[in-house]
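Just so you know, all these numbers are worked out from the coordinates, no wet-lab data involved. Treat the numbers as computed from the prediction; the structure is a model and nothing was measured. Cβ atoms are built from the backbone, for glycine too; each structure is taken alone.
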Structure 1
Amino acid sequence: MPRVPVSEGGHHGRAVPPRDAVPRVDAGTTQAEHGVGGRTRLETLLAAGGAVLAPMAGFTDAPFRRLARAYGAAWAVSEMVSARALALGDDAGLAISAPHPGERDVVLQLFASDPAEAAGAAQRLVEAFHPTALDLNMGCPVRKVVQRGCGVELMRDPARAAAIVAAIDAAVDVPVTVKMRLGIDRVVAREVVAAVVEAGAVAVAIHGRTADQKYGGEADWDAIAEVAAAVTVPVLGSGDVADADGYRLARARGLGVMIARAALGRPWLFREILGGRGPTVEEVVAVSWRHARDHVAWYGGEHALPRLRGQLAAYAAQAGASREPFVRVSRLDDVADAWRTSVGIDPRRDDLTDLDPFVETLPRCPALATLRRRGLAA
């Protein structure tokens, strides 16, 4: 059975971020150049330990990826972008995919139904951002994606999925990974994984549910392990891992771990699964404030803040506070007021600065700024 690689000595050697605070990082700091390392780089990151932040539309943008990595995520996958739109010259996907300055180990996800469009989109993404890897979405069950023949719909046609992977692999010089589910209405992941690996995929992530299950019931990690036993590339499992015990059980099976919803409003989960402590209420406040300020800066104004309401409500839950004031915020002042009224802590307090993972706020997203200059974005 091919196992997720481990560091020398047979253990997962990623260092746990400090127990009292995350190392403060300058926005321009980088530990690896974009696109360097490819398959070897991903294997090295898996060997070092730590879970991967799963791609989630509307959530895994640059500000949140930056937090996840600061707290110990092995890497963080971008929101999915449309291959067709990129191939046809629509630049909006570039703004969705854009890495922040100094972002390490960039993995960008696209969704596609046509091999030629996927190849064209891949070329645009690599030219613009020089990622470490590209990921093909084969797991999204959302109707508007499935109706285009994309996402989990590709699991009905392993040959077409393989053709898309092969087209991307031939078009660019970065490795291709795939994220999928166990199937649509039944488990077919083994044969689909075999097809995409034969086509060139260097790693596969599997959500342990079918599309029909959506997020109901329990994720089937036995089924994921059976797929991993049949292929020669690393397999990462996803579904229901929300603590260190779940992470250790998955790694004991020789599987990598990808975490999605459990990390929302809880980026320190990546520290916790490596043996680190949970946050204090003060840290929750400080990190949510950092997230909110980066979100506003990255998107160029407070008009974008309502899109963060769901995550802010999740932060509130972590602090034992009501979500209600956070789902109504429209300005940074509203966020500060919500924390003051709910837990009695002003996020602007000087003594919270040491709990902020970063020295600098993110700049405006360059790709989005370009679209606005051209009148193509609000």
Structure 2
Amino acid sequence: MKISEIMRRDIPALRKDDLVGKALSIMSSEGLWILPVVSGEGRLVGVVSYKELLERRVGPKARVSSVIYPPYSVYVDDDVEEAIGKIYMLRVRGVPVVDREGYLAGLIMREDIIKYIIDYNQLPGGKVYSIMSSPVITIDSNESVARARMTMLKNGVTKLPVIDSGKLYGIISMRDLAEKIYYAHFQMGPRRVGYYKTEEEILAAPVKDIASTPVTTVDREDPIKKVAELIIRKRYSGFPVMDSSNLVGIVTSFDIIKSIVRVREAIPIEARISDLEDERYKESLNRLISSYTAKISRLTKILDMKVVVKKMAKAGEGGTYIVNIYIKTNDDQYSVEEIDKDPLVAARRSLEIISKKIYKYYDRLRTIKRKRSQQEYPIA
């Protein structure tokens, strides 16, 4: 089946000189996590999502150009499998659809993919526990909204179950955070509506003040099909997973897509992590690597990647880890080594350094391109 048969048409699009406030208003009213940005003639030039809004933290009067992400897309005449692979590789909520000349034609979201795989009986027949993410990253109900924001961005997750006195209290999403933070900017004058008055107050407020509660949950023994149908019916992207009264994981639309994806062009990753004896460390490291490779893949193609974790034992201590990460892209190659008692901290620092170098390179290219476009003649 072709993407054109299941994609969303006549979707709203932004221009670079539109205000961020307009972007947030459209995303909220249309229930969209991403919005394409187009040129004056309708060609795709970028994407805006809740993630970029949370990362950049600009005001609603800033231009969309200040939060725009480089474009990624699929073609309108591609097979649906191509969209599935793209969403999986980039770990995004949706992908703009363009024609062969780069003009925006529509949008395809995870929910559209899930409806497709339900309709065509492509869902795996297993139980929720076989695809859920576990251990789940959570946040205490008394932690600040600022802490929730940092935790989401740091771990590459879009939902956090909220825990109160050891029990599941509610859930908070990246969309909740973005809308609440930007909401403060719109409350002008002495007659502000609601509890929050400033962005600072929202960030300092406890998570339980903005968490969604009660929360819809699923059981670890539920069939995967039940979760897929809930995602379509309730328009939620995921649910906490329970075992009796205990929170044991979280299952999202991405987990469902991951369970059926057939990636056409996988990133060749060589990982030597045998020194990590704790399986939870290995799972967390794999999740961290996946998050950063998806982020980098939106900018450039990863040709090769190597991750090496070594433990240096020291007398009287638990040991220190050396993490070396090598990434080769279309444009360059990068290698960073970090040392820490926590291997995840060392890995995150290494990946963050490489990501910043790649982002800096592409920011420089965009600056050069923008300056050239402002000149009557190209710069020699």
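For FRET efficiency 1/(1 + (r/R0)^6) of positions 204 and 356 (r between Cβ atoms, R0 = 30 Å, to 0.05), which of 1, 2 scores largest?
Values: 1: 0.25; 2: 0.60.
Across 1, 2, FRET efficiency 1/(1 + (r/R0)^6) of positions 204 and 356 (r between Cβ atoms, R0 = 30 Å, to 0.05) peaks for 2.
Using the calculated result -0.21, -0.48, -0.60, -0.74 for log10 I(q)/I(0) by the Debye sum over Cα atoms at q = 0.06, 0.09, 0.10, 0.11 Å⁻¹, pick out the matching structure from 1, 2. Structure 1 accounts for this read-out.
Sorting 1, 2 by relative contact order in percent (Cα under 8 Å, 6 or more apart) from high to low puts 1 first, with the largest value.
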